[in-house]
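Okay, got some structures for you below.
FYI, it's all coordinate maths here, none of it is from the lab. What you see is a predicted model, and the numbers here were worked out from it, not measured in a lab. Cβ atoms are built from the backbone, for glycine too; each structure is taken alone.
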Structure I
């Protein structure tokens, strides 16, 4: 958020873009984040589906790939489920070979210019019997079925989407860990700080 503020200041000084829509969107962020926290019971229900799994794949495109990576890292750290994140465009270059009914696939899918390609990636997962857990806003028009679970996210300006979509990734990891009975406050083999030897 701080870097966004600096960028907006520079853009305004150079008359590069109209910064007001982004500033307006920033002012709505606290309410949107509150909406995300109110989704916790839905995310907890989804977490039940992960408790007996050994592996999970996270997918995202563009600015959502780092959020998918954060989700995979948190799941791995506190639930001890092997989780990897991939840019969705790389799905056919290896990760798709791992997809089956026992590997849930988490997809970070806000409505953006990459959504159609992401939907094609999701079809590839479904064609191999994969179960999808899709975090998307209503404008993404994701269809749920027995193997595609859609968690509808609040609408948000695309520049703020990474902040908003990180919350359900962390909540999912937290609830999977709680269901599995792992200690979320003291994950095994993790240090709270980096030490140099």
Structure II
């Protein structure tokens, strides 16, 4: 069973005196241990475990998790830049966004990977970057959140390309000579 640990009142006062408030305190060993759990997840075809930096975009947290072996999932061009400024290699950053970032050209030129979330995005990306590599976010048709509002997969979700459209994904990729190098799926 997982145990939670909290700072004592004396430790809280020491943090307040040294850093002021508000202050956020993280346990590096816990972050590294969780990263190792993610990296050891059983997989048959290869796995790139990514930290969704929107959960906590603090540069120190990003650096700790990246040094532990996690790549970064950015939900915007701004987040991708923030990860790069934190020291993450562009080749270890993937953008998964609902719209094409304004700075996509610059990010791709540095080596950031793009993850298309819709057929429209895939076609738009293909027109901008023919012959390039791309990842594709697939909606597998089911979700596991506690309600339809929290599912990021399944019929009630707007995220990802519906699994029944895989032939259209392949046709669009072929039309623009895109190399699909990753599949992304998230159910909630």
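Here are a few things to note about the model shown:
- With FRET efficiency 1/(1 + (r/R0)^6) of positions 15 and 87 (r between Cβ atoms, R0 = 35 Å, to 0.05) derived as 0.90, matching label from I, II: II
- Computed 3.3 for distance in nm of label points 7 Å out along Cα→Cβ at positions 47 and 167 - originating structure among I, II: II
- At a computed 0.75 (FRET efficiency 1/(1 + (r/R0)^6) of positions 7 and 55 (r between Cβ atoms, R0 = 25 Å, to 0.05)), which of I, II: II
- Parent structure of the calculated result 3.1, given that distance in nm of label points 7 Å out along Cα→Cβ at positions 23 and 103 is the read-out and I, II the choices: II
- Among candidates I, II, the computation of helix-only ellipticity at 222 nm (-39500 (n - 2.57) for each DSSP H run of 4 or more, over all residues; to 500) that gave -14000 used structure I.
- Comparing distance in nm of label points 7 Å out along Cα→Cβ at positions 39 and 175 across structures I, II, the highest figure is found for II.
- Structures I, II, by relative contact order in percent (Cα under 8 Å, 6 or more apart): label with the highest value: I
- Rg/Rh (Cα atoms, Kirkwood Rh) - structure with the largest value, from I, II: II
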